[in-house]
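Readers should treat all values here as calculations from the given coordinates under stated rules, not as data from a laboratory. Here the structure is a predicted model, which is why all the values come from computation and not from measurement. Cβ atoms are built from the backbone, for glycine too; each structure is taken alone.
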Structure I
Amino acid sequence: MRQLGAVLLLLSLACQGTISDPEGGSGGGATSRMCRNSDAVVLGTAPMRRLTGREWANTVRDLVGVVNLELPSMPPDGTSTASFENEALALGPSELHVNRWEQAAFDVGGLVATEPAVRARNVPCGEADGDCARRFVEAFGRRAMRRPLTREESDRYVAFFEAQRASIDFAAAIQLTVAAFLQTPQFLYRLELGGDRVRDAQVRLTSHEVASRLSYLLWESMPDDSLFAAADADDLRSAEQLESQARRMLADPRARLAVRDYFRQWLHLDRVASEMKLPEIAPEWNPTVAAAAREESMRFAEHVFFEGSLSDLFTSRMGFVPPELAPLYGVTSPGVDTAMELPPERAGILTRVAFLGGEAREANGSPPLRGVFVLSRLLCTPPGSPPADADTSPPTPDPGMGPQTNRMLFEERTSPDECQSCHERIDGFGFGFENYDTAGRFRTTDNGLPVDATGLALGLGEEADGIYDGAVDLQQRFARSDTVSDCAVEKWFVYANGRTPEAEDACHLRTLQDEFEAAGGDLDELLVRMVRRPEFVLRPEITEAE
């Protein structure tokens, strides 16, 4: 088994690189992407993508049909700033990945071989059937590789199966063949190597490759039987067929889990779990409260995605409040599964504890952290890094200065001209959240002084720029901002493609942004429009040089 693992490690390490247009441009921010012909179909790069830890776990469970299958946790998937865990160029395999894939493959193979119900689902024949090896290999392999096996692949796995049966027994042959499938690059990576050339330097994906694009975008997992059947029948060619499948899949509970995970990543919701609070300032704060805060925001975002619009993400007072959060909100919780209306100061997701407690320090909120969040995740314009000698520690009061608010301390810290070039815009957003302390509790005074939560919003567009007062007012401006709307589309584009936008994506992205605006900011409709686009079923042609 170790020898097999070493061979598959070499194969997986070889499966790195990018399927790209030789004229592909690099990403470079909004100013470098201009659409010159909205009717043109121009492709950016199509990087080869390894399954993320979550995609891998979902796929293994769906493949063998065990929903609660225990699997080893994978090392965290690396990302660049404000990106997603499926960022292709950050998903190289490590030795730890390979070791855990190997152990999991061996364990899952043993489960398929020995557990009667799991074996019945995955092995369509018995030991006495003369053609069982091929029937099993072709049925299981088709689902594991998410496409029919080639004749050469089928023969190779059948030979492997028969060799294990001859040297050990039938059950061992099942176990080791399953383990081999789960470690092959065709399982661990989303390979798009088939298809026919349809125009200059562009190739149409095979129907099975399209099926995988759909399933990993909408479910973070492999296709189901219905999607496999559509791919087998080549019924994923027209925009109407793709839309029909997308709407079916969005109605499946798996889509809700995937959407929750998308918002977890986009809105940096994991951060709240790592932020400690001083017990003398926030005695109710603990890991259970932090986990409840993340859960509440994911539930709210899921609700907005399926029942609301992007505007509601920033303006709705609908909440799903766990009992652990009720004291921080000053409400009585009806239970996390029951929607309730929150107090007026809790309109929009950025007035919830997950954001406020996550983008904070142990003693107080952090206007720079909160402002940088807005710029990078809502406006798609992250500020530059601070100077190497910048003091990024939380400012502390000078006892000789008398009472000072948190805002006053930060204003003094960032008052030099060399700081203001960035902090004018960062803190212009960050100060809007000063009504909320380090744990996200609402306050009107800070250190005995009135809270000043006014700010100047810049970069939201003509309809939304200007002076505002407080986070509720600021989020109302986000709700009507074209910049925020365009950024929300760009974030979904990044997630769907596993990379940042490039110059070649300008028209594709602009069309999606215009259609999103026309649809009133309907988020699930955005995904339907995305899969209808011709770019969704195309990839750049691989040249000899690549």
Structure II
Amino acid sequence: MKYYNKLFLGLFSVFAFVVACTDLEEDLVGDFTESLTVPGVSVDVSETDGSSQAVQDQIGAAFEKLRNGTAGHNDYWSIQTVSSDEMQVGQKGGDWYDGGIWLDMHRHEYTPASGPLTNTWNTQYNAISEINSNLAKSGLTANEVAQLKVLRAFFHWRLMDVFGNVKIITSVGSDAPQSSRADVFAFVESEILEALGVSAITAEMDLTNSDLSTNPKKYRINQYAAVGLLSRIYLNAEVYAGTPRYADAATAAGWVIDNGPYELTSEANSSVKNLAQRVGVSTDPENLVGYPAMFAPNNQDNVELIWTVPFDSNKGGGMNFHMMGLHQPSQFAFNFDSQPWNGYQTLEAFYNSYEDGDVRKKSNFLVGQQYSYSGLPLSDWAADDYNPDGTKHLPLNYTPEINELAPNSIRQSGARMYKFSHAQFERNDKSNDFPILRLSEMYLNRAEGLARAAGDWSLALADVNIIRERAKVSTYSSITAAEFLAERGREFYQESHRRTDLIRFGKYNDAWFEKSASADYKTLMPIPTDAIIASSGSLKQNPGY
């Protein structure tokens, strides 16, 4: 390990120049230093590179497709989030108008020409094409084939969830007729059950004949990930196929809870170094413990995560939450190598749904006066932000309150997403792994499945209260469907669940901040114009568009 003992400010100016002007490929990082330590901050590549979860196999290229759109701007994550009551991308004067696409997404006025929808469609089908190419190779093991088929089912599930009636593509270079949503649901279910080696999910099922393994490596699909994915799909079966499967959702979730090697993240089993720690801010902890550790840049080994997408700032980009959400001056809190974009803002009502004292509230958001790495209060230097007396340079103070969606959403308004916390000296891409499935979802899926199957929400109490105890808020003595939905929102903020959850609860078309009630057909996104044109008549647009 090399130590640099010169003054921090002088070193930072040199280091920032190097990071900004150099593409630090993996071999260069190794030559530069395995660990770079400066006064008060240590950057250790091995802490975030995910090597402990890496798998050597023949299907890596297919799994790498998960990085596209899962945790970045202008694709799947964005449409799942901005179309819900979680976040907005407000127009800030001349910034973030972008042809009105984000205002339209927020107001449910999206059209078939929407760029983010086209990106989402293409990203999923490009991934499916890569998987089909992999499946066409000789020499794959039975386990690799099973994983690829479940992965292909996952991407078809995304398409079904967002667009409804889509094409099922199962071979390289092939086309297919447009399938009904119910038929896509049946295909997704059958592919996962086949990989599991069973005809149905039961609490006592024997998976010894499954081609999927129980290997707990989080960057691949094992038996627990496949059953957990079925739990999610069954929970939404009534939306997708018209037939409720709530009991099956509860059974699948319960099987993962009872048989998997996973634990809910707690202060006793999860502690990682706080890579965002600022030397001049006394409230920054040295370590992240419990819930916030699950989403940190060094979260790859967390005990609750079942299936994750491996992001890495050097060799696995695609996650840029810090760029998407923070205002430019926050660069100096975390020493980013470039200025953030100041786009995404958490809606006030969503932020206020958290109780004070909820560990998730503290972990998930940045609010209030922001401070530099050395502890100095940051100012907002935006040309059109002023103090009440007309002077410039307001303090950089993220307020939960948002004045408007457009045209002049105040640049500091809205709590900012911080669930996937940052590392000092981060580049434009983050290294936090993104959970596709984690154990908390299994508890809440089981709770909701049991309650809906019996028509009795009290049956959800036991599992919901386990999650609330972890969040250090009081347990419920009774619960309603509306409160259960709110609890899911608090738990899964920023994880792409919200649009799907709102639809299942019949709340997606409700009015919320700067959005009027929308028509029922808006629960499906329009199939992109480009896709319809390219289909030569084999794709039919969703009703209403």
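The table below gives the values:
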{"read-out": "If helix-only ellipticity at 222 nm (-39500 (n - 2.57) for each DSSP H run of 4 or more, over all residues; to 500) is computed and equals -14500, the structure in I, II", "value": "I"}
{"read-out": "Read-out mean count of other Cβ atoms within 10 Å over residues 374-381, computed value 20.4, structure in I, II", "value": "I"}
{"read-out": "Among I, II, structure where distance in nm of label points 7 Å out along Cα→Cβ at positions 134 and 398 as derived comes to 3.4", "value": "II"}
{"read-out": "Highest-scoring label, criterion being mean count of other Cβ atoms within 10 Å over residues 246-253, among I, II", "value": "II"}
{"read-out": "Structure from which 84 was derived, volume of the Cα convex hull per residue in Å³, for residues 446-509 alone, options I, II", "value": "II"}
{"read-out": "For 1.01 (Rg/Rh (Cα atoms, Kirkwood Rh), calculated) the corresponding structure among I, II", "value": "I"}
{"read-out": "At a computed -0.69, -1.38 (log10 I(q)/I(0) by the Debye sum over Cα atoms at q = 0.11, 0.19 Å⁻¹, for residues 350-533 alone), which of I, II", "value": "II"}
{"read-out": "Winner on distance in nm of label points 7 Å out along Cα→Cβ at positions 110 and 342 once structures I, II are ranked, highest first", "value": "I"}
